[in-house]
1. Taking relative contact order in percent (Cα under 8 Å, 6 or more apart) as the criterion, which structure among 1, 2, 3 has the greatest value?
2. Computing Rg and Dmax of the Cα atoms in Å gives 21.2, 67 for which of 1, 2, 3?
3. As an exercise: distance in nm of label points 7 Å out along Cα→Cβ at positions 141 and 253, calculated from one structure in 1, 2, 3, equals 2.1. Which structure is it?
Structure 1
Amino acid sequence: MTSRERVLAAIRHQEPDRVPIDLGAMGSTGIHAIGYNKLKACLGIEEGQTRVYDTMQQLAEVEQPILDRFHVDVVSLTNRFGAATGSWKPWVLPDGSDAFIPLRFNPESDGAGGYVVKDSRGNVVMRSTKGCLYFEPCYHELAPMKTAAEFEDWNPGLFSDQRLDRLHARADLLHENTDYAIMGGFGGQVIERGQFLRGWDQFMMDMALNPEFTHALLDKLTKYHLANLKRYLEAVGDYIQIISMGDDMGTQSASQLSPAMYREFIKPCHTALYQYAREHSDAAVFLHSCGSIYNLIPDLIEAGVQILNPVQTSAADMDPKRLKEEFGDKLVFWGGGCDTQSVLPTATPDQVREHVRERMEIFKPGGGFVFNQIHNVQADAPPENVVAMLDAAYEFAAY
């Protein structure tokens with residue numbers, strides 16, 4: 001089978017020749033740039049460039065030799081065959097290793113060993129303190145507002161024709177010249193966007209104390225998301241097999257909000273977006289939502305989610321066997337293949353291999369599984385363990 005056929009079979013809950021493998025098809029299935037440099041050194045790969053395409057999470061664009069070495073089946077429309085060489089500039093990662101960052105990304109020294117990033121108006125929108133491995137968002141545009149009338153003139157923004165033309169050309173190139181499955185990264189964040197715009201704590205209080213304001217904000221966000229989704233699918237919908245959405249709704253110990261609050265504020269927005277995508281394309285709806293979200297899964301399925309990621313089995317109530325037994329006929333599990341919190345950074349390679357074997361036995365029967373570690377491989381993961389994980393994924397993938 002080709003990679004594209006393999007992924008499509010898994011999405012249809014069929015057993016392909018082997019479990020498909022993902023590394024880097026979206027911003028929560030990849031690898032930190034420091035870890036990527038370590039992995040390349042471990043494998044003796046000297047060619048190429050470590051390009052940090054996701055500046056907040058400091059994720060590396062996964063290059064062709066790595067995709068080939070680990071039998072990866074799916075790639076990102078957003079990043080694959082991305083910006084030309086002239087769109088990058090040299091950068092030094094916190095461990096001293098070399099990388100490249102986008103030309104448009106301009107961190108400034110904060111005077112204390114870290115960096116700040118400012119927008120065109122001089123607002124500090126991201127910061128990375130000394131020793132931090134990431135750039136953390138710190139500006140909440142709508143935080144001062146008290147009433148819906150205050151953001152009537154606020155415009156969340158529409159995708160530009162130039163951006164959509166680039167995506168269309170890239171989608172056509174990937175579709176016609178490779179047999180990879182293609183993941184389109186749409187985003188469509190609702191709760192996350194509210195938290196970024198208002199501040200995490202303020203947005204959570206908004207839902208409890210100012211529901212009229214919250215509904216007005218989310219209605220406006222959803223309106224713009226739908227307008228962008230329509231344009232996005234018109235540009236690339238015929239080429240992609242998966243469309244990724246994101247909304248973190250879990251913590252390590254519980255969901256961020258109750259099912260009742262989810263149903264009141266977030267589910268109508270999700271339903272509008274996910275059903276539109278399903279009705280206007282053949283792409284499967286992929287949702288990234290971290291943490292303990294077991295109590296929200298039935299509602300997510302009703303809203304239109306077909307694929308769940310990262311399947312954070314280390315969080316409360318996210319036992320992999322239980323998830324497979326209860327939801328395996330309704331959801332594709334894209335993740336859960338290796339615990340990146342307590343196994344990948346600390347175990348031996350042999351222990352990682354056995355851990356992956358056990359996860360394969362749980363998730364792969366009947367299809368509906370794409371192998372990926374739980375969220376991104378972080379900088380502290382020993383490269384030998386990363387190799388052991390991905391080699392084991394391929395070793396135990398056959399049906």
Structure 2
Amino acid sequence: MSTAAPWLAHYDPDVPATLAPYPARTLVDYLADAARTRPDTPALLFKGATMTYGRLARLSDACAAAFAALGIRRGDRVGLLLPNCPQFLIAEFGAWKLGAIVAPLNPIYTEHELEGPLRDHAVETIVTLTRFYPRVKTVQPRTGLRRVIATNIKEYFPPLLRMLFTLLRETRDGDRIRLTPGDHDFAHLLLVNRGHVPPPAALAPADPAVLLMSGGTTGTPKGVVGTHGAYVVAGLQINAWNASVSKGAGDVSLLPLPLFHVYGNVGVQAFGLMSGGAIALVPNPRDLPDLLATIRRVKPTFFNGVPTLYIALLNHPDVRSGKVDFKSIRLCFSGASPLLADTKTRFESITGGRIVEGYSLTEAMMAPAVNPVKGPNKLGSVGMPLPDVSVRIFDGDQGTRELAAVPD
């Protein structure tokens with residue numbers, strides 16, 4: 001064990017100290033592999049519908065072809081103003097297949113909050129949910145937006161739910177809109193480009209893949225560039241950390257956390273796609289009835305949350321009365337803010353699965369530190385650095401003096 005990395009002595013026995021050398025691959029490569037070798041395996045679960053790896057690959061090919069026909073090229077920014085839904089991943093992979101950079105944006109941004117990232121990061125194309133379309137059109141004249149593409153949340157609903165949504169909620173929720181001439185309907189673009197495959201862009205791990213907004217210490221969102229290689233590193237690290245409880249293609253990772261945040265976009269997405277399991281998408285985690293219905297339906301093996309979500313679930317009447325079966329969950333992750341000991345203990349008691357707390361920041365492109373899956377979990381601790389992550393702690397006064405490790 002290196003004295004510079006004393007945490008290695010506390011790793012679970014099946015977790016290696018290093019995963020180097022890392023492959024020169026991207027998530028686009030892993031999706032292509034899955035589509036070729038197990039095309040009928042579920043990749044995305046959404047509102048009772050299933051999208052397989054094969055279908056996700058085909059739709060993202062069509063999306064890439066559509067984007068290319070619209071003039072989107074390598075290095076261009078494609079904004080995604082979308083909740084967790086299949087369209088997010090279709091557009092994301094479509095952009096990546098051209099070498100473009102995706103810029104996920106918070107759907108609850110006000111017009112002022114939306115305007116800054118669009119203008120400052122030279123976003124010329126945006127894929128937006130129809131209910132956010134009026135907001136986009138309002139800020140468009142003050143930004144460099146040239147292409148606006150709208151998609152309806154119902155596009156990948158199962159047939160009955162889609163019909164009910166059309167009859168009862170589409171107008172009320174603001175999803176029935178009329179596009180301004182020159183704007184585009186996402187479903188139509190995919191339809192007319194079905195079966196088209198654009199020339200593949202040669203992607204390297206060092207190539208930029210994503211612009212994630214980070215408030216940092218100022219509270220003003222700033223774009224953090226993440227590379228394609230960062231997704232693969234994160235996916236391999238999390239897969240290695242979870243190996244003792246992961247079953248690969250049989251796993252379901254529940255994702256109620258937003259895909260515009262590093263936790264969901266990098267950590268959960270990379271782990272889900274690279275492990276070969278399915279990702280169950282929850283568009284609005286504040287809609288607890290829908291979240292609980294999704295848990296009942298998909299029976300997740302991995303749950304990803306933040307402390308406020310765990311507390312909200314514990315306080316829900318259906319959970320308190322035992323009407324929700326959490327026993328499929330083998331492992332839960334918690335981050336973004338400190339997890340109280342009482343919350344951890346209570347949630348673990350109803351699921352039988354451990355909550356492991358971790359820590360990251362957007363600039364790190366996922367978890368530098370996390371508690372072990374099998375070993376001791378220290379309350380109030382964010383755990384240990386993952387394989388190939390180095391940590392140093394500096395004094396809090398000046399931030400210039402490196403502090404020594406404290407022996408156990």
Structure 3
Amino acid sequence: MTTALAHDRLAGARLGLRENAAQFALLVVINAFVGAMVGIERSILPPIAEHEFHLVARTAILSFIVVFGVSKALTNYLAGRFADRVGRKHILVAGWLIAVPVPWMLMWGPSWNWILAANALLGISQGFTWSTTVIMKIDLVGPARRGLAMGLNEAAGYVALAASTLATGWIAARTGLRPEPFYPGVAFVLFGLGLSYLLVRETSDHVALETTQTAASTRAAISDVFWRTTWTDRNLSTISQAGLVNNLNDGMAWGLFPLFFAAAHMDLGRIGTLAAIYPATMGIAQLVTGALSDRVGRKWLIAGGMWTQGVGIGVIVLSDSFAGFAQGDALLGIGTAMVYPTLLAAIGDVARPSWRASAVGVYRLWRDLGYAVGALLAGITADLIGLSGAMWLIAGVTVASGVVAALRLDETSRRVAV
């Protein structure tokens with residue numbers, strides 16, 4: 001009986017973007033709300049740290065990114081493991097429940113420790129929700145259009161992040177830093193939680209179906225997946241280091257760019273606009289780069305994207321005007337768009353369906369630890385040698401990561417997972 005029911009479920013599952021258009025579109029919308037949750041603080045937390053809580057040291061100001069990055073990274077890993085064991089939808093709903101208090105804590109937190117606690121919860125929520133939407137989209141589309149699927153997923157998240165960043169900067173310029181800029185966060189949580197609980201369907205049957213359509217597969221041990229993705233597999237480990245460095249420079253951009261722009265006499269409205277240009281460019285460009293990686297391959301988009309990011313950071317450091325900053329932001333966004341969906345698609349190329357969610361979790365563990373590493377490295381070096389010196393250092397690390405990818409990464413888009 002159990003075998004018959006399982007057979008029926010598999011018979012009802014179909015792989016492909018067109019075949020799962022409604023659920024895929026729903027997950028795209030949900031990931032937009034996930035991204036918007038980060039956008040509510042993207043341009044205004046560093047000014048809040050300076051003006052409301054009177055933090056001076058750059059390392060202290062960037063501490064909220066460290067907390068966010070560590071909590072998100074660890075949760076990414078757990079999300080991958082739990083998604084394989086208990087199903088995807090449960091993890092998605094749990095992530096939204098954890099996000100419920102975040103906007104209220106950001107609005108009314110009486111001390112910087114409250115802001116840090118809110119960012120710990122936000123990181124946990126993002127680890128569960130964003131990881132799960134990634135995994136579920138990979139489940140639904142199968143192997144044929146993985147790059148396009150990841151491009152659509154990341155585009156939705158980052159365009160919404162940019163719109164939220166722009167909106168909160170605009171609100172802050174007119175009403176002050178708190179509480180009004182965080183009001184939209186309450187709506188984002190309500191919509192994200194409601195859609196996830198009421199309308200999302202589990203995708204484990206799609207994983208089982210893809211497994212039956214590929215060579216015989218066994219579930220890898222937890223330690224094997226971790227070390228394979230971190231070190232022993234040449235491709236997976238190269239992907240993980242590129243992801244870490246990508247978010248290392250994003251952590252720097254999140255923390256230092258608002259301070260750098262303010263030092264150049266940009267007001268809150270302009271800082272909000274500049275903070276939005278980078279994720280907006282990234283989000284829109286991913287509509288092209290994700291699908292492009294399905295056609296031209298992953299390797300050179302990844303290496304070239306890292307180099308483009310390094311150039312973008314350099315343009316910002318050398319500029320002293322809104323136009324120059326905007327050009328650098330746009331280059332950084334284009335470079336990140338070349339890398340972000342392509343790395344996720346490459347993980348899907350290499351990992352087998354039976355342990356793919358766990359591999360995605362390990363990759364996202366290392367990738368989002370980049371936020372913490374970037375914030376610490378940028379904060380410490382900014383305190384020692386200034387904002388420009390810290391940004392040049394991060395630019396150099398980013399270019400070096402692209403060199404590693406060029407030398408070490410195979411083309412994965414035509415590779416059969418082993």
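Read the figures in this text as sums done on the coordinates, not as results from a lab. Given the structure is predicted, the values throughout are model-derived calculations rather than measurements. Cβ atoms are built from the backbone, for glycine too; each structure is taken alone.
1. 3
2. Checking each candidate, the match is 2.
3. Comparing all candidates, it corresponds to 3.
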